[in-house]
Structure I
Amino acid sequence: MSKLRLILTLGLVLTAFAANSVLCRMALAHTAIDPAAFTLTRIASGALMLVALTRLTRAEGGISGSWPGAAALLIYATCFSFAYVSLSSGAGALLLFGAVQATMILRALWAGEKLSRIQWLGLGLALGGLVALMAPGVTAPEPLGAALMLAAGVAWGAYSVLGRAPKTSAMGATAGNFLRALPLAALVAAATMAVRPMVWDQTGLVYALASGAFASGIGYALWYAALPSLNASSAASLQLSVPVITAAGGAIVLGEEITLRLCLASVTVLGGIALVVRAKLRRI
């Protein structure tokens, strides 16, 4: 892949990843669609797009995936949607990203990996930044929404761990996981209908389709296409920009306020994660 094409691809990828948060917040804050309907639509449209791309690119091994991966994907997507009923896009993305990375780091510790002093400092900063963001105060995120987004991050971290070194293509595995998650998402939607009717708002449906087919489906496909041209350090560093892009997108598109608390928490969390990741990659 040429340098210019790589830069353009990465720009689209990072925008797509951030767009998932902005689109979800737009749908749940400014339309009548409910979180269960958004989740079901997102997974269905994402599955269709990923299956089509897997077929078109003739990905090695075709469509694969696993049920544990599908379950982790469903928990992530469901908690993500319900969290954005009350969270701003920037705060939600920071909580999500921080929880994902913390989960993967703690999993590595559980597996016996040793951290250096710099890495312990980074992990402490990242966790401290998340705690500071959620501490009581006027600008603190809504507690239930924050807890749901942290759960989404843990689920996505588990999904990432389960998906390491797939036997087939990463895109084929993701397509299979989305397909398996679809009936599970339908069950969640049916369960919520027992409590209250499901709402399918037309504008919200468009946002959900865009989140699933484009921000998720095409976004993941472009990411997998770009990964072979990136080293581990570059890939990890690029992901640090997603919460920042999301906060900027939320401010521009939704008029959300970028508070001092969010800025300080972002610097602390992302800076701490950067210390852990870069120190780890220097030893590889």
Structure II
Amino acid sequence: MIQSMTGYGKAIANCTARKITVEVRSLNSKSLDLSTRLPYLYRERELEIRKIISEDLQRGKIDFSIQSEANSDNKSQKLNPQVIKSYMNEFKEIVPDASETELLSITMKLPDVVDYTSDEISDEEWSRALGCIRIAIDNLIEFRKTEGAVLEKDFIKRIKIIDDLLSQVEPFEKERIETLKERFSKNLEELKTDYDKNRFEQELIYYLEKLDITEEKVRLRNHCNYFLETLGADNSEGKKLNFICQEIGREINTLGSKSNHSEMQKIVVQMKDELEKIKEQVLNIL
């Protein structure tokens, strides 16, 4: 099953001291591009968190954040007035018309507005946080699968259109060859000179062999079938699908260069249009 790289996951957990909120967002990227926003006490766990995210999400531009809000009876943290005032003053310079309430709401989500009297996270809190992280990641993966299912239907539809268009090329092949024979014969007759008909036939066969598209049609169908097989694989393989799209594009381009027929060229243009739509979406596949 294919997965989109676009996704969102969120999870909330409560422990004795704090309420923990984990959010993770994902967009498409050629590799893993991970940014994290962590409370002060969680920074010593950053490498462990990054390892979990990279193993589970593999690829994409990932924005990960943890918020840890103190419960009313939690004495392990207190506000840092100087930092809060500094943030508020900077915001007022940027947005002078904003209300104090709005600015304070934004400020309280920023780093270092809270001082911690404790030097480390309790085992209970880390256990809850770890579970929360995994739930948020699982929610994002489900989101990716849902988006991937929509894309898969679209890919199947467009590959089928390309295959149907390829079948429409066949009636014009014989017509194209007969037209070329007639044109060459007519041009030779207009020259009003004697020529070796056997040599003419040999040259004509040689020329028509260069315009033969049998191999291109076979390869194009094989590439389309391979695309669908890869699409139905257990693992999502966006990079592989992208490579197959490139091969499909090469065969369509060769068909266009060999077509030498207006109707065939129109069909090739339609194929290219469908392939471009596929390639745009394949970039968002994990």
Structure III
Amino acid sequence: MLTTKQLKDIEALQNECEIHDNIQLKLNWDMLKSRSDDKYDFLLYDKDELIAFIGLYPFGTTVEVCGMVKPNERRKHHFTKLFEQAMAEARLQDFHKILLNAPAGSEEGKAFLKAKKAVYSFSEHQMKWEQTDLEEVTGFSLRIAEQKDLPLRIRLNIESFGLNEQSSIEIENRLDAEMDNSVYIIDVPGESVGKIRVKVEDNEAWIYGFSILPHFRGKGIGRKVLQDIVKKYSTRGHSLHLEVETENVHALGLYKSIGFQIVHAQDYYIY
């Protein structure tokens, strides 16, 4: 697991890079803070100063990769050395897919990905809710997920996100072990039809894994659930955030219609 000093060093380097490059890096802090070992994190120090970092973030049989280099230490092959170490570990763990992540506005990141012959796969918008009036909603209920709901959660991951069963089981088990993480089951009269997860950290509430069974879509349930979650967490003083693939036009339109605005974008490349 990462030490308190290492976490502080990573955060300081992230802040420096984001300010210098006018970007937002996706370092999956919930995962960094809950690591059970150090095999997925690669840190390069010069004396006592962290100058480069790469993190591997497993999601079942897929691993996402994101990293950074101190601005005045770039073009010295630091990142390349760490990347080789990280890819060796990814091969050792036998991940089926490696996704390299870079902020959409990072020209240096794109140049590195091009040099590594990584192939563009998709982009995600990061969105933030702006205060707006929301209507009162009924016709469904939300409850905290129980063990009996695991088959539904797995099914939703397979049917909504294209995950395989193994990846889905691993992800849901990991989520249940995380702190400040709430998985809600969406119930309509007589049936459980979906799920939505909210992760709270540093007063930010992030919405993930929002999915509804195919034959219950298009009935307005998703819109109602989203409004209810936004109301619930905003009244507690949290800001609301989520991520959505740029090509998911339906979801993007739904989020915008209740007040979410695009603030950043992340690009993903297959390696």
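What follows draws every value from the coordinates through simple rules; no lab data is involved. This structure is a prediction, so every number in the text was calculated from the model and none was measured. Cβ atoms are built from the backbone, for glycine too; each structure is taken alone.
For which of the structures I, II, III does the calculation of helix-only ellipticity at 222 nm (-39500 (n - 2.57) for each DSSP H run of 4 or more, over all residues; to 500) return -25000? Intermediate results must be reported in sequence, preceding the final value.
Working: I: -25000; II: -22000; III: -10500.
The correct label is I.
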**OP:** Consider the structures I, II, III: one of them gives 5.6 for distance in nm of label points 7 Å out along Cα→Cβ at positions 84 and 156 as calculated from the coordinates. Say which.
**Re:** II
Original post:
Among the shown structures I, II, III, from which was the value 0.05 of FRET efficiency 1/(1 + (r/R0)^6) of positions 52 and 180 (r between Cβ atoms, R0 = 35 Å, to 0.05) calculated?
Top reply: II
Subject >> At a computed 42 (relative contact order in percent (Cα under 8 Å, 6 or more apart)), which of I, II, III >> reply: I
Subject >> percent of Cα pairs over 33 Å apart derived as 18 - corresponding label from I, II, III >> reply: I
